[in-house]
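What follows draws every value from the coordinates through simple rules; no lab data is involved. Because the structure is a prediction, the values reported are computed rather than measured. Cβ atoms are built from the backbone, for glycine too; each structure is taken alone.
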Structure 1
Amino acid sequence: MADASIENAGLVIVDKDADMTSHDVVSRCRKLFNTRRVGHAGTLDPMATGVLVIGIERATKLLGLLSLTTKSYVATIRLGASTDTDDREGQIISRADASHLSSDRIAEGVAALTGDIAQVPAKVSAIKVDGRRAHKLVRSGAEFNLEARPVTVSRFDILGIGATDDGFVDVDVEVDCSAGTYIRSLARDLGAGLGVGGHLTALRRTAVGPFTLEHARTLAQLQEHPQMSLTIDEAVKISFPHRDIDDDEAESISQGRWLEPVGRKGIYVVIDPAGQAIALVQEKGRRASSVMVVRPATLR
């Protein structure tokens with residue numbers, strides 16, 4: 001028989017407001033869902049809005065296993081000024097007139113940053129340097145450099161270009177990219193490539209893996225009606241390939257034993273005849289072993 005930790009387990013896809021940290025959202029969700037077992041996947045900067053994946057109860061165990069390898073954003077890049085944080089919240093450190101830039105020249109700059117690229121993360125990122133977060137090192141005044149990392153920008157589309165009265169050019173873009181890509185770094189590098197500097201002025205995440213704004217609700221909406229976006233069953237079914245198993249196999253894997261492999265790669269979810277997700281499984285050699293038991297025998 002299922003207990004509250006299964007019945008109340010799932011994902012809440014939050015449409016994060018601006019000027020909140022991801023941890024602020026977790027704290028609010030702890031109160032809304034009356035549990036300490038709340039976590040998040042894929043941090044969003046305070047300036048950014050949009051999709052933030054929150055795990056509740058047993059679904060917190062899912063967060064590190066979800067295939068959140070692709071992310072989508074809409075953003076505004078301001079050409080003509082660089083800041084020390086690569087976004088609008090930093091101090092301007094250089095300015096240049098960008099009004100001479102043609103749409104074709106901007107499109108060339110965008111094309112150069114599309115595909116498989118090497119990207120230096122922003123210094124105010126959460127990347128660790130000798131055990132300390134880069135953004136904390138920046139605030140302490142420490143001097144350091146971050147290494148370029150391979151990322152994939154699968155789509156970098158220009159939605160609109162508009163000049164301002166003071167020599168800036170604002171470029172609205174849509175980006176699909178791999179996890180670990182910094183949109184503020186794309187803004188910085190686009191401006192640098194065009195010789196005028198650039199920074200991010202607006203950022204909205206529209207999708208993380210299979211989770212989109214269609215699933216999302218604001219904290220104000222959740223305050224009115226606190227409910228999951230996806231139950232734990234719905235979450236694993238939308239996130240992983242399926243394998244149907246019989247009742248005996250379900251009982252076995254729910255007790256921590258293993259199944260016979262069927263020649264599948266990667267993590268998949270095994271589902272019993274009642275349509276319940278029993279476990280996330282990965283095959284290795286002659287065993288298909290659980291990487292997470294969704295419904296242990298004690299909760300079935």
Structure 2
Amino acid sequence: MGKIAFVFPGQGAQAVGMGKDIFDALPQCRAVFEKGDEVLGFPLSTLIFEGPESDLKQTVNTQPALLTASTAYLTALQDLGIKPDYVAGHSLGEYSALVAAGVLSYEDAVSLVRMRGRFMEEAVPGGTGAMAAVLGAERDALAELCRSVSETSGPVELANVNCPGQIVVSGSQDGVNGVVQRVKEAGGKRAIPLEVSGPFHSSLMKEAADRLAEELKKVTFHTPSVPVVVNVTAAPVTDPEEIRELLVRQVYSPVLWQDSVEWLIADGVDTFVEIGSGSVLTGLIRKIDKSVKLININSLESAQTAL
């Protein structure tokens with residue numbers, strides 16, 4: 001058997017009710033949700049299980065909610081003795097990966113992502129930033145189009161390189177609109193504006209990154225038990241201080257998800273276990289390489305019958 005990577009979803013994977021089955025069935029998983037409520041000082045678990053969806057979708061709530069659900073499912077999986085060779089996460093999911101690798105405690109991580117979400121929401125005035133998913137464009141051509149549009153309409157940059165044919169751009173409202181209107185110049189088929197509260201993973205997030213850097217200084221980072229393949233470089237990192245620095249850069253840098261998955265596969269990973277709500281990453285990985293084994297841990301049943 002080849003190597004195993006645990007991967008963790010980011011914003012957009014949230015759903016009202018996620019994790020309720022393991023909360024009800026497994027005391028060790030219930031304890032994760034209860035600890036989140038305690039650390040944050042409000043009933044996060046009630047919001048996760050009951051909504052309303054409009055509140056759960058707010059970045060400041062989505063980030064700790066997804067981290068908590070992923071950590072709870074991870075706890076169930078760890079009790080089976082299953083260990084990965086690598087961990088990785090998509091954007092926010094990188095914090096879940098760091099918990100899985102023992103770099104951050106869950107308590108520190110949930111507090112950090114709550115602040116990260118708030119800083120990201122506050123970095124750019126509402127309505128002035130945007131993101132859009134571009135389908136069918138080639139990466140270099142789209143990057144060049146972004147540079148061209150930025151010169152006349154305001155900043156717009158590659159934000160998420162998700163899989164072949166799916167790249168998200170992010171930046172000013174005018175900049176993103178410019179790319180949407182000219183997407184065929186980069187060979188794209190179409191562009192879909194995204195419902196987001198800010199231009200994530202763009203240079204407009206520098207202020208949020210600076211504020212997060214100050215909070216990261218207050219937290220202990222441990223040496224990971226397994227290498228973490230990070231978004232910014234799409235390469236494995238084992239040095240705690242380097243991980244801390246890369247989390248700052250991650251806020252305003254593109255998520256190199258396709259590159260990360262390709263690196264993992266090249267290093268012998270043939271099984272990807274997506275841990276947390278939904279199956280977004282499973283779909284992306286399938287578009288990168290159809291030959292790998294894909295497992296979703298997003299329910300009590302799947303957590304108890306994994307692998």
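Table for the structure above
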read-out: Identity of the structure behind 15.7, 45 (criterion: Rg and Dmax of the Cα atoms in Å, for residues 216-255 alone, calculated), options 1, 2; value: 1
read-out: Per percent of Cα pairs over 37 Å apart, the highest-valued of structures 1, 2; value: 1
read-out: Distance in nm of label points 7 Å out along Cα→Cβ at positions 32 and 224 - highest-scoring structure of 1, 2; value: 2
read-out: Source structure (of 1, 2) for helix-only ellipticity at 222 nm (-39500 (n - 2.57) for each DSSP H run of 4 or more, over all residues; to 500), computed value -14500; value: 2
